[in-house]
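> Down below are the structures I want you to see.
All of the numbers you see were taken from the coordinates with simple rules; none came from a lab. As the structure is a prediction and not an experimental result, all values here were calculated from the model. Cβ atoms are built from the backbone, for glycine too; each structure is taken alone.
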Structure P
Amino acid sequence: NDDGPDVRAGSGDILLVHATETDRKDLVLYCEAFLTTYRTFITPEDLIKKLHYRYTTFCHSPDTNKKRVSKNTFFVLVRVVDELCLVELTEDILKQLMDLVFTLVCSGELSLARVLRKNILDKVEQKKLLRYTNSLKPLAARGVSARPGTLHDFRSHEIADQLTLLDAELFYKIEIPEVLLWAKEQNEEKSPNLTQFTEHFNNMSYWVRSLIIQQEKAQDREKLLLKFIKIMKHLRKLNNFNSYLAILSALDSAPIRRLEWQKQTSEGLEEYCTLIDSSSSFRAYRAALAEVEPPCIPYLGLILQDLTFVHLGNPDLIDGKVNFSKRWQQFNILDSMRRFQQVHYELKRNEDIISFFNDFSDHLAEEALWELSLKIKPRNITRRKTDREEKT
């Protein structure tokens, strides 16, 4: 069936049973969709309990079919553990999993016990490492000072490489469930990596605005704006739509757009704006993304917008049963993002450029940007309208 698995709706338990029939080829994709979206109708803790129960119910059966079901259930459980977000790794879940490891050892299933134990330990290590890295962050921030100089000291393609390197580091850390949950409840604690990525986008965009608007001479502002257009050209070649859009939203922001620019500069910028024309539901951007060969960093704002649209436009339940058609749509949106996370960039760090960025922390707030914009060109000064303004 082209629209996805034949399952349209079902109780949580029926959907779980269906997901453990993974040796049926027609259900492989269904199982992926289930594992990606189950958090919208059952908690990881409850799912682990149910899988644990299903495994222990069938594992000692002499019936080969039931034995097969227990094995399938075990490997679905391993996937669930493997794909737990670090914030989901609670003491209760750990205790439950270690109990299962003990049961496996006692019943002689040593190889299965080893697989599950390794998975649990890997997760615990990741969590420890994350705590350690987070504790070092304030120290690192204090030790690094911004490198003096200007953006013109570096070549445009080198800047694009470093923007992509920083984006990629944060993009690969985002866990798929964070994105799914954000569309539903916008909880920063439950989506820490997504929150960090979004803040990075906003900081970069405001940093670009601030750099341009803080130039006192019109020719210096023009020169910087043209430099950013060149950087965007290289970002497009790198398939980094995230930084591309962060810069474009800066160049197209009202405090900057209202200033005087050379005709060819305005026209050059207009060309780049067509990619993110939102009037036709980002048709040009979607078409460009569909043709992209990874590595690629997509624009996450649109993924979140699509997920929110699916969430608000479809009921969670149909006649009291879990609406799986809705989950299938959510899975398709998230699966394209996962595909991009699997192919990594091979870029070398350039510490000079990275320290020049200084984490994009040196930027002005919206109000201060407007103040400077009005200082450069007070409101009562009339001028030739640009094509863009005539359209609005």
Structure Q
Amino acid sequence: MGRAHYIRNGEEIDEASARSFPSSREHGLSHLEMSTIAAFNGFQLPSASTRQELMGFFMQYCSRWMPIMHENDVASILNGTSSPLLAQALYVAATRVSSAPISPAEPSIKERYERAKILFWMGHESNPINSVKATLLMQWYNPEGPEHVSLDTSEFWMRTGVGLAYQIGLHKEPVQGPWYSMRRRIWWSLVARDSLISAAHGRPRAINLNDCEVSPPRAEDFHDPGNDGNLFVRYVEICRMLGDLTDYCNRGFLPSPQRFQMESALHRWLEDMPSDFRLSDTPGVENFASRQLHLPYLMSVMIFARFTSKRVSRTAVLAASYCAGIFETFLARDEIRFLAPVFTIYCISSGFTLLTLFDHPNLWSSAQTDMNIILKSLSQLSKNWRSAIGGLKALQAAIKRKER
């Protein structure tokens, strides 16, 4: 706890002594609380084959962007002995990106979410680290767009997770030990999500890194510091830049020193990109993760170029067109269904950037193909994420206003 920094007067605060009394939850859950969890089937697990299938989807499509599952977590979830909250929350995320049709015998995504939610709010989980992990996993449910107030959105769970993270000191550099790397990976997963959600919703971030002591992520934080470790490092870097940019834009002020630093940082991020993550047009090359990684970069370029230019920005338009090209590939490969809800904002920012060409008929005519890709992508995203509905309607309305 940090209160000693501002209330002590020559005397140390003995925090160990301060907490030497039992928690109000010492005796566990009440009969009513346990009955409530049971009423929602909170302890009911899918079959072993379904657990295996869902874990596969999670590891393939979610884990790279929130590497919060320890190998022991994976093993215990697969054999049905894990924390019920952690397992149910993982099933929520995995079901969202599953390509397998849901069997009538299996619970719906809403039912899976309600199981995880009731376990969380009843306080069944005794390990606060698992509770923070669950708040990250449940962000994949996201049943509403930012236009509606909800206690179930990604933003709500992200802020809940940040609050818990502060309580258990995840914002402090952890001591070396068996959980050193995992604590860091959880913290930086929260930071990345916070920046992305802030950019998607135009709301302040929950985390101020000036209050954080955790050093930036590195590949060595991973048991196997291969591609996934390096990918996560690059991902956190660009998410932080995007979050910083949206903060400046929301405040309407980007001082010259910060402008130069941001421009240099964006340039270095792309220049220093490992060859494994560079985009390739070679037929047959699988670069799904690389295409996802470049979208927050392209959005950052669009925001920076438009914010620092009073005219139609050629750089921003080129970034929007490149963004459309990436989504065209997603559409062609039927990969939209595996994307997280935040991908909506990449389409929205690209669409509104392309719309700046409307007053230049020749350029606007050339941009129609890209705009149609963006509109189609938003339409496809809206089948999974209601947050895409509002973005699609806003972009369509803006086009109609221009055409009047």
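> Given a value of -21500 for helix-only ellipticity at 222 nm (-39500 (n - 2.57) for each DSSP H run of 4 or more, over all residues; to 500), calculated from one of P, Q, which structure does it belong to?
It must be structure P, since only it matches.
> Could I ask something else about it? Match the computed value 4, 19, 26, 22, 15, 9, 4, 1, 0 of P(r) over Cα pairs in 10 Å bins from 0, in percent to one of the structures P, Q, and report its label.
Values: P: 4, 19, 26, 22, 15, 9, 4, 1, 0; Q: 4, 20, 31, 25, 13, 5, 1, 0.
Derived from P, not from the others.
> Give the label, chosen from P, Q, of the structure having the highest value of relative contact order in percent (Cα under 8 Å, 6 or more apart). Mind dumping the intermediate values first?
Details: P: 23; Q: 13.
For this comparison of relative contact order in percent (Cα under 8 Å, 6 or more apart), the top structure is P.
> Taking 5.8 as the value of distance in nm of label points 7 Å out along Cα→Cβ at positions 105 and 153 derived from one of the structures shown (P, Q), identify that structure.
On the way: P: 5.8; Q: 3.9.
Structure of origin is P.
> Hey, another quick one. For the read-out Cα Rg over 2.2 N^0.38 Å, for residues 185-256 alone, a value of 1.27 was computed from one structure; give its label from P, Q. Numbers along the way, then the final one.
Working: P: 1.27; Q: 1.19.
Only one of P, Q returns 1.27 for Cα Rg over 2.2 N^0.38 Å, for residues 185-256 alone, namely P.
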